[in-house]
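Novice: So, here come the structures, one by one.
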Structure 1
């Protein structure tokens, strides 16, 4: 039996829709192009959405800050983006948005760096007090990570001079000595180290509790989901097939070259040196969110007066779609069991 015919029989047996042109239902998906988007593009390029009668239209977003508005208004039905104070505020205001799955989680590969010329003067986190430190934006998840790191030495978020600078511009800020330190995500942290502009002083994965932490997620519009239960379940079955392929490639599986080709061909990441020489973002192959971690993130934003109130976890996360996808797909089994990498397993 041909592979696509087998998939059709399998999905039909499980009560899912098989692929026909007449059945194809449009789902508009938003995402900032990054390695975290590769799983979605795998599901598109390998026909996983088509297998369940879905046409996934992927729309580029300029920044993660765009994500909540477009999904709350149902201009896009599924959006991949970072957790932020704005999400918790949207839930408090009863906007129709909820987290359906993990997108980026521990180990994060995030780093706190200081300029190379200051490495002999800033050797500890406590020595950052009062100094200019770059973060990507106010109310972003990186604010939480910085706050947790500072908290280990009795400092608070307000004890440093935060400068909001996009990740792409931190190298220039370091070169111009505009900031003394910066909090960065892959591949920017590794690139700055490689360029000799900065040195690592801290890794939030060593400090942040509860662990593991999810920093980026798949948001869905709850009004749309309530009216399209079977469609949403089918969407996430297909999406999680892409996630699992990504995780196999993350660990150096046989499909790694294929996944790199998809990333480059679809424009997610065209630079081969980034895909081959720097770590990829980790994620949970079962799409699970650590609820304790999310509640702690929310509490931090409330304490810093960036969010309004602490909301119960059932208003923040739904497990319905990941429970269904994992029942359909079964347990994730890593093919390259000798991989030393943490995450994505």
Structure 2
């Protein structure tokens, strides 16, 4: 049904995530992988990532994943603090987290990402300890995220009821700086605001997002992008399944204007270590940052938020702390 969405371009990356795919049985996983191979052309050896919970990974399961061609794991460690794991309502223990990484390595997985959450509002939370322990595991890739509290989540409800407090902006900034300094000093390339890798182990799939490449999302709530339009699948599981059974993809299609495309380039490119080109072009629209934001760029560079190298605007550590704000200030705003 969707095999023509990418217009015949061979697939170079596959990412199973956005949920908990490691809950699938081996037979179910095999059916999905077989369907992908039957309906899409794969480019050489694609990067094939599976998101997994530590408590789902057994030696037998991991060997089965390798046999299916999955060659990259993203394991949701989050923290090595038992009290914080309990507070986050995570099912796994610290011992299971450590064991899952060792089992993955024994199964032959060399490309492993570990997720880490920082800026946790608990007194006994020790970010330095988490960073030390994650580095002891020597993963190829680390994704580090500031804990964000959405209104509709358990944390959001706790916040409204006064049962918890968010960390201050100053604490979050200090935590992010500690993450950046520690991981870079350990030899990791800080190639995107939330992502660090050993040389050559950057996530090819995520780089595709940040570089504006087309992608196809399958499943409820999945997003797709073909270069000109964006699609959002319906989030209701029952309605999604019924629609698919009726040979209909339940999605909303958004036509992107040239200005929206430029704004997306600004938002995504600024997050990367390569930075943002000062000359942007898409669909017949050219946008010169220097001509349109000369004074603002001067302020950014003069105040240490960014540097300009080889006609690209690259955020400094100070700028990374407010990357979303800088991107918004650079957006094209139509009257």
Structure 3
């Protein structure tokens, strides 16, 4: 199967200056894909601007208007974490539209796709831009798939180090979406407890795995083997969407996890196997967090390698040293956490 990607220079016009979420992230990714020769093995998917009707599948007119007006005024801070420039509104429209186009490409038989877009999206709620995010691309695209394409069951897997509070809020009562998030706790935005399992008809369709600081490749692989894969397999989705955040990497200064590039490749491998088994390989990844340029670009390349079926994974940074982030404190033991979550969701 082909593997597609979305990219456009318009994403660089979301000019955040010295902010940690800046245009250099995509520049580094594209440079690595080109220098490695991997880019020529991928299919290009041309993005477009999302329409207002598409944005309002998730977001309120008030939020859309705020982002548009702020851009027209030259930008500004929407909260202490989230900044805009004059080009941010257009970039955000193309981030959403690019993901919708990737979805359409995948559903037309293209294979799997990765949208290399910014600003990121999974923290944006229906009424609020936050956590570096303006519009929630993965939530909008998922709802588009449900309402416009008639897909009945969609699994969203989120491995960003921060919980995707916006995505959870959008789908917390919707049985048409299984939302699974593995994230560090305690950490921004403070949501994502294990007992947040959804409400109403959506109860049981939110699976949160709040992991302790210091969790690395071994812990994440157990999470994916014992929780993520069984939950997704039981749900039997027709499509898998992925919020791909690479900030659990051990070099990340905004978090306390110890995942390596090869660790991300292992997670993506499990997701790919699930997609091949359950939904004819249909997957759409979108870029969320991950800020050190070396680890981010290497991890994105590793993701493409897995999607392409390449067995050799290049990890220029190697694994974390034992206890690197914990500085001598005891290594995490997640056994009791996994047992609790399996009992909570009937995965025993």
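Novice: To test your reading of the models, identify which of 1, 2, 3 gives 18 for relative contact order in percent (Cα under 8 Å, 6 or more apart) when calculated.
Specialist: Numbers: 1: 26; 2: 11; 3: 18.
Label of the originating structure: 3.
Novice: A further question on this structure: Taking mean count of other Cβ atoms within 10 Å over residues 95-102 as the quantity of interest, name the structure among 1, 2, 3 where it is greatest. Intermediate results must be reported in sequence, preceding the final value.
Specialist: Details: 1: 22.5; 2: 18.1; 3: 27.2.
With respect to mean count of other Cβ atoms within 10 Å over residues 95-102, the highest-scoring structure among 1, 2, 3 is 3.
Novice: Tell me which structure, out of 1, 2, 3, gives -0.30, -0.60 once log10 I(q)/I(0) by the Debye sum over Cα atoms at q = 0.07, 0.10 Å⁻¹ is calculated.
Specialist: Details: 1: -0.30, -0.60; 2: -0.33, -0.70; 3: -0.25, -0.53.
Attributed to the structure labelled 1.
All of the numbers you see were taken from the coordinates with simple rules; none came from a lab. Worth saying up front: this structure is predicted, and the values here are computed from it rather than measured. Cβ atoms are built from the backbone, for glycine too; each structure is taken alone.
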